[in-house]
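The data blocks that follow each hold one structure.
Rule-based calculations on the coordinates, nothing more; no lab input. Since the model is a prediction, treat every value here as computed from it, not as a measurement. Cβ atoms are built from the backbone, for glycine too; each structure is taken alone.
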Structure 1
Amino acid sequence: MTCSSEKYNKTVRYLYRLQKHGIKLGLANTLKIMSILGNPHQSFHSVHVAGTNGKGSTSAAIASILKENGFRVGLFTSPHLVSFTERIRINNIRIEESEVIETASYIHDAIKGKDLTPTFFEFVTAMAFYYFTRKKVDWAVVETGMGGRLDATNVIQPHVSIITNIGLDHAEFLGNTLSAITSEKAGIIKPGIPVITSSGLPDVVDQLSDTAKSLGSAIHVYGRDFSGSLLGMDTGQIIFDYAGHKNYNNLSMSLTGKYQLFNACTAIRACEVLREKGISISDTSIEKGLAGIKLEGRLEWVSKSPPILIDGAHNPDAARSLADSISELFPDNKIILIAGIMDDKDIQGILSPLFGIAESVILTRPGYERAASPEKLRELALCMQKTGSQPAAASVTISQTVSEALELAKKNCREDNIILVTGSFYTTGEVKEILSGAPGVLTQLRETMK
């Protein structure tokens, strides 16, 4: 290992150790850090994206379109699958490991002695904004980490706010009702700043509309103000039409899954809103940007022989969407499901639609302390089957590690099988780590705990 690699690993371990401060929703720390750093969040134009599912794909789509239009575009997303550098990109090029060292060191020194104990996400948000400023980006597309109102990213003043679909997730932090969670997501709506939503739930749309109206913000709703029609999809793309201020026919988006239609159309609507604000975005940029998106962990092939797909579906809505897409994309294949899920998630809600498409199931856990044990997953799965709420899969097996689960799936894989890994970004990230042979997020976390 080189000296620079050692310094990078040491830096990432330092960042992960900030997780001891837990998750503290609120803007005070971030605003104080921003002030110390010279308010870097005010140096670029931005688009802010919140939501339960779809915000990563929507963010990547908008960033890709803006890049194609000739802008220098920062993209801040979470979580990462293997490398910390995935979180911070400019024109889809990851931050260099040396720049992670430099940026983290600068911020550490700048806030030292200032009576600040930032959380992991607060510190990383500051890194992204400072890095974008130093690299002179024109635009930053910023994905919230959790919620919206009190999320560390909510210090920006965007040109447009986006709220994708909303479901029950992170209830322990955001509230255990859809209304409470919607209220938190709606917290990114700023006075007079237009907001776009792809939510299909009338109560959610009404609540977002009420918030927007109270702030004097125009709201653009999928299915009312803009819409799309899915023409087809294969294992690498969707083909669709868009109807909004303009109509676009036979567009392609280089991500697959029926649910990507909503994300693609939301990204186009964002561009239409920016055009209304006087920002020139060409039709060609929209077409090329959507066709050229690169995003890991969403129905991504990580191996062709044997065929292995990963998807980070980690809540019931995402699991249902994934199951629907798998059924449509692979009607003639039998699915070997590998599932590892965090203990604080709606495990039965995630497993139920996935069991419905699986020939066999291997329940496992990634090497992360929040992960549910395979035994707990099996107990809940058997409970579903006994109550008749879920048809029994051909077999349910447990495996104590993702590596063992992967080997077992490979051993049982026949010509008509596809191995599908899902349930958590930690599980899918560990599979990528195993297949690439590169130390990833879980290796770094384990090193942190030593």
Structure 2
Amino acid sequence: MTPMMSAEEMVALSKRHTFYSWSAQAAVNPIPMVKAKGVYFWDAHGKRYLDLNSQLMCVNIGHGDQRVIDAIKAQADELVYAGPGMATPVRAELGRMLAELTPGDLNKFFFTLGGAEANENAIKLARGYTGRQKIITRYRSYHGATAGAISLTGDPRRWANEPGLPGIVRVFDPYQYRSLLYQAGDSDEVFARKCLDQVEEVIQYEGAYTIAAIFIETVTGTNGLIIPPEGYLQGLRAICDRHGILLICDEVMCGLGRTGTWFAVDHWNVVPDLITMAKGLTSAYMPLGAVAMSGKIAAYWDDQIYYGGLTYNAHPMSLAAAIANLKVIQDDDLLGNTQRQGRVMAGLLDDLKAEHPSVGDVRSIGLFGIIELVKNRATKEPMAPFNGTSPEMQRLAAFFKDHGLYVFIHWNNFFTNPPLSITEAELRGAFEIINRALELTDAAVTG
């Protein structure tokens, strides 16, 4: 067991010997986290934080659920590791469970250790199945940090990693609040049609016969929580069918209950050809990702060798965590709670928009929410520049931390993504802190 150490020692040693992601190392200032339970975690000073981001949008069932912990312990006693070519009881059981939850005939799964690996293999599966190379993605997307996944990514995190994979083509997102295509008064269907027409135009210029897949986050995550307008996903499905293009939906963040359904595509009754997942698959109790594939894609590889593999593919410890995690979601009716608390949260978000002039827009689906801050509602000038921060957003972050609210801030946005187990009282308590914090950004409003 690791000997007890002070918060200062913990931070100093971590900064000295570990390399933090997405950071200039000298600027790293981590919270010395030591325990967690439910929607809360504690630092080494004993300070409690309400985890309004489920860590990295992943602890869906909440922290410290003993049922999942016990399943991991039991699996360790039985079988810690089996090679990727083995059959194991947990491999058999998880496949059967997932096949009952995924839409349509997506009932075969390639297991990975995370979302980026799942997306890497989705690229290989799509290109291998279609014999085509190009992949259409979107600008406000994030698909992971590995070589292929960062190439799919549209946001600025890809810049330092370019040139990436060849054949990546980007289109714009159906981002109603900032889209140049949207005109006041447009219905969802009209706006969706404009966005789809733009995708069709890109396909025409690129050559449909060269495109393997359209690869999207069903609901855009860190780049603005963009919820597709009615008709958009159905339209993408029709475009793909018309041109022999695969539709791949990245549900690493928005899947496994986050939006109030098992998969976000279920809201629009669309069945993609491939779904990638991770995060909520185990609620991050153990690392695990997966690619769910349709029957036709799975059948293609019956007599074709798939040139892809991972040492930890279908790792028994991770699969045991996933089985227990899915049972918790079912037994505790966390989909139902997400729908109920999601309605409460949507109302609270609307209240903030009505009260605070710095709130330009709010968006949510289930317990997946965002607040977009602006200096001027008329011009929509963001509270921080694209791919940057500002003194106002830094002061906001400090207020949240000081008041024990753990929030993910990205540019001029911050997110409301609590564990799906949150109660209404806990949710309202978090929003009381947000309500006070927004006085800081209101002071920066210029018009």
Comparison of 1, 2 - label where percent of Cα pairs over 17 Å apart, for residues 384-423 alone is highest: 1
Which of the displayed structures (1, 2) returns the greatest value of distance in nm of label points 7 Å out along Cα→Cβ at positions 32 and 352 on calculation? 1
Taking distance in nm of label points 7 Å out along Cα→Cβ at positions 112 and 368 for each of 1, 2, which is largest? 1
Working back from 1.7 (distance in nm of label points 7 Å out along Cα→Cβ at positions 280 and 336, computed), options 1, 2, answer is structure 2
Assuming 0.40 is FRET efficiency 1/(1 + (r/R0)^6) of positions 216 and 240 (r between Cβ atoms, R0 = 30 Å, to 0.05) as calculated from a single structure, say which of 1, 2 it is. 1
Relative contact order in percent (Cα under 8 Å, 6 or more apart), calculated, reads 16; among 1, 2 the input was structure 1
